[in-house]
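Listed after this line are the structures, all set down as structure tokens.
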Structure 1
Amino acid sequence: MPAFDYAAYDGLGKLQRGVISADSERHARRLLKEQHLLASSVKEIEVFQQKESFWFLRALSFSKKVSVDNFDLALLLRQQAILIQSGLPLEDALKMTIEQAETNAQRRMVQSWRSEIIEGRSFSEALRRSPYKISDAVIAGIGVGEESGHLHEVLQRLADDIERSAENRKTIGRALIYPTALMATAVAVISIMMVWVVPKITTIFISSKRELPLITRVIMELSNLFKENGFFLLVCSVLAFFGFHLLMRDEVRRRQWHRGLLMMPGMGRWIYMSSLADWSRSLGVLLSNGVPALAALKISSSVVDNLYIRSKMELVTESMRRGNSLQSALAEHLNKSGFLIHMVGSGEASSELDGMLLRVADYYSLRLRNAVDVFMKLINPVLIVFMGLVILAVVAAVMLPIMDMNTMM
């Protein structure tokens with residue numbers, strides 16, 4: 001059933017906004033009238049309408065579904081867990097969430113779920129059919145929760161799992177934001193100086209017909225390069241960006257790129273630890289919720305973003321399907337993960353595999369945070385020194401000829 005955004009006036013003349021499910025716009029207006037609301041505007045919700053102005057970015061996307069903010073998803077699932085535990089039916093819980101949603105994105109997402117449930121589908125099926133991208137691990141866990149009658153407990157666990165996995169990605173992103181922003185600022189400032197400032201100053205030096213210092217000549221050549229080819233370099237950079245994303249649409253190339261990322265010093269280790277943490281946590285949560293081992297392995301492999309590691313996890317799943325233990329399968333295909341292999345072996349021996357996997361996820365998450373903290377403490381002074389040297393070079397290129405001219409006068 002379609003959903004509509006509406007703005008309507010109540011009996012006191014106060015403007016109210018919300019979302020309503022109806023067969024058509026006329027039906028939506030009639031429903032609002034029955035609620036003693038005078039409709040001002042009624043517009044059908046299109047989940048892709050927020051992306052229309054960025055159609056070129058959507059064309060580069062690897063998925064036809066709308067991406068979901070993981071923290072929003074965790075918040076919504078936690079709200080459903082609390083409302084269901086308090087005795088509310090799922091449809092009423094979703095309706096209450098829609099009315100209290102903090103953002104339009106949250107409201108639209110929950111409304112897409114509720115529309116499917118109103119048509120008689122289960123919660124897990126509603127998530128699967130939703131235009132929003134929900135991971136298979138979440139859908140499978142909710143399906144098991146519905147069958148077992150412990151949906152609120154499963155939703156709470158899934159919300160915790162999503163938040164912790166999102167925190168790992170946020171940790172890596174946080175480590176890259178500062179150096180990226182600093183380098184981007186440096187490039188912008190240097191480009192402005194090279195294109196506008198340096199040429200005006202060096203004109204004076206050229207007219208004096210004196211021999212200029214080496215550093216001044218180098219800066220002048222770089223300035224001429226920026227001035228004559230700056231637009232061309234900008235166009236090439238933009239084309240390279242879009243070309244790279246178009247190439248990455250091919251899964252084989254994307255897997256090779258992801259394998260190359262794992263070989264990068266520092267960054268590769270972060271991605272590896274983050275992937276193992278996500279896989280371990282997802283598998284542990286699925287097993288604790290009662291999902292069969294092979295199905296849980298297949299689903300947990302799909303949550304790994306790095307395609308190269310995902311392919312290794314798929315081989316682990318296939319090895320277990322042939323009758324091997326999880327420990328031996330991991331030892332065969334992920335022999336560099338000694339801690340994971342040892343903990344999995346202990347979990348299988350003690351029949352506490354789900355708990356061991358969750359401990360492994362916490363261990364790798366902690367190691368990732370510690371590694372990023374050390375990196376941030378080291379990179380800050382390095383970048384500051386680098387920026388200082390660049391600025392010093394530009395200042396020296398300008399000041400040395402001026403000082404030389406003053407001494408000759």
Structure 2
Amino acid sequence: MPRQKQTVAEQRNYSILDVKAAKQAASVWLESIRLEKAVDFGLPEIDDRYHVWRVPLLGKSNKHFIGEIVIDARSSLVLKDKSTSPDILEARILGRNGSTEKKELQSNYIYPLSLLRNTIAFGDCEDILQDLPASSVDLVFTSPPYYNARPEYTDYVTYEEYLLKMRKVIQCVHRVLSEGRFFVMNISPVLIRRPSRNKSSRRIAVPFDMHRIFVEEGYDFIDDIIWEKPEGAGWATGRGRRFAADRNPLQYKPVPVTEYILVYRKHTEKLIDWNIRSHPDQQLVNDSKIGDDYERTNIWRIKPAHDTRHPAIFPLELAEKVITYYSFKGDIVLDPFAGIGTTGKAAAISGRRFVLIDNEHSYIEFMRSDVKSWIGKEAKDVLTINCSPIDVSDILL
């Protein structure tokens with residue numbers, strides 16, 4: 001039987017190749033806004049002029065057209081600025097009178113506690129996150145891998161490819177993060193060393209590109225915290241040495257001794273007070289109150305940390321501050337780029353649960369070993385995904 005002619009999607013090497021894949025991508029987005037049970041699909045169509053798929057949405061009860069989801073055919077990401085907004089979809093599904101009734105119901109809503117247990121998962125976080133329940137995470141704190149700043153970080157051919165990967169992860173996290181809860185990211189500009197003496201080095205403003213992605217993916221910007229390291233901590237980069245020697249104008253380059261802690265909240269019309277009042281265990285809320293010794297400005301002075309097992313860890317103190325300021329005791333704290341598990345250790349110390357994901361096997365083994373010192377005998381109950389269960393026989397003796 002002769003092979004059929006390639007479709008336009010196949011010819012252009014799109015990620016979304018057919019109607020089924022377009023519906024699947026649209027379904028994931030509908031689940032993230034909790035409308036999957038109220039909406040049916042019309043027939044998706046490809047618009048190859050703009051490299052997008054258009055998925056018509058129909059009200060499940062009356063089959064009337066209520067909007068569309070527009071999906072980037074090349075990246076498989078939903079283009080939220082071109083798709084019908086969730087607010088408009090809800091209004092059209094419920095009718096204008098129904099939206100008021102829904103707000104009244106939500107004002108008295110008590111959200112359920114997550115049933116996730118402490119978890120260590122091996123694999124690409126984009127894949128692992130797809131298997132986690134929606135709204136099952138209460139805080140995300142992570143420091144994503146640097147873009148090609150060192151030889152070990154060479155997974156991304158271009159900076160655009162790196163940003164696309166970060167966008168996909170941020171989008172996947174949006175689904176599992178509970179309404180109105182926080183995503184905190186430790187990030188800094190990256191210095192790309194010059195390839196030869198005839199070329200210039202290049203410094204990439206990663207935090208500002210990351211900010212744009214967060215806003216586009218449904219998060220509200222809350223704060224920028226500056227992590228300040230001791231003077232001299234940045235001399236290892238070599239930045240500023242030329243100016244220190246010659247003192248010529250135009251050559252001035254300050255030595256970087258700061259990183260950003262960017263704080264975002266999953267978009268909601270509800271105030272933060274709603275998350276506090278609607279918590280089902282007010283005793284946990286009370287037990288989570290912060291003492292007098294807290295950071296009063298957005299400049300946190302913390303010494304860097306070093307560990308021979310990982311080239312770029314953040315300090316345990318930094319993770320503890322973020323977790324205590326942006327979550328309650330008993331909450332689930334997720335780190336999709338967990339490394340050797342600093343976030344998990346800080347979560348355990350702070351009385352929270354953790355979900356740690358990494359795609360480096362050696363880091364998973366370090367976490368599986370270290371978790372026994374974090375939570376003792378309870379390590380036997382840690383859920384392990386794509387890796388062996390934790391052997392606690394040595395601490396049960």
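Here, each number is a calculation from the coordinates, and none is a lab measurement. This is a predicted model, so every value here is computed, not measured. Cβ atoms are built from the backbone, for glycine too; each structure is taken alone.
Data table
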item	result
Structure responsible for 3.2, with distance in nm of label points 7 Å out along Cα→Cβ at positions 348 and 372 calculated and labels 1, 2 on offer	1
Structure responsible for 23.5, with Kirkwood radius over Cα pairs in Å calculated and labels 1, 2 on offer	2
Answer label among 1, 2 for the case where helix-only ellipticity at 222 nm (-39500 (n - 2.57) for each DSSP H run of 4 or more, over all residues; to 500), calculated from the coordinates, equals -9500	2
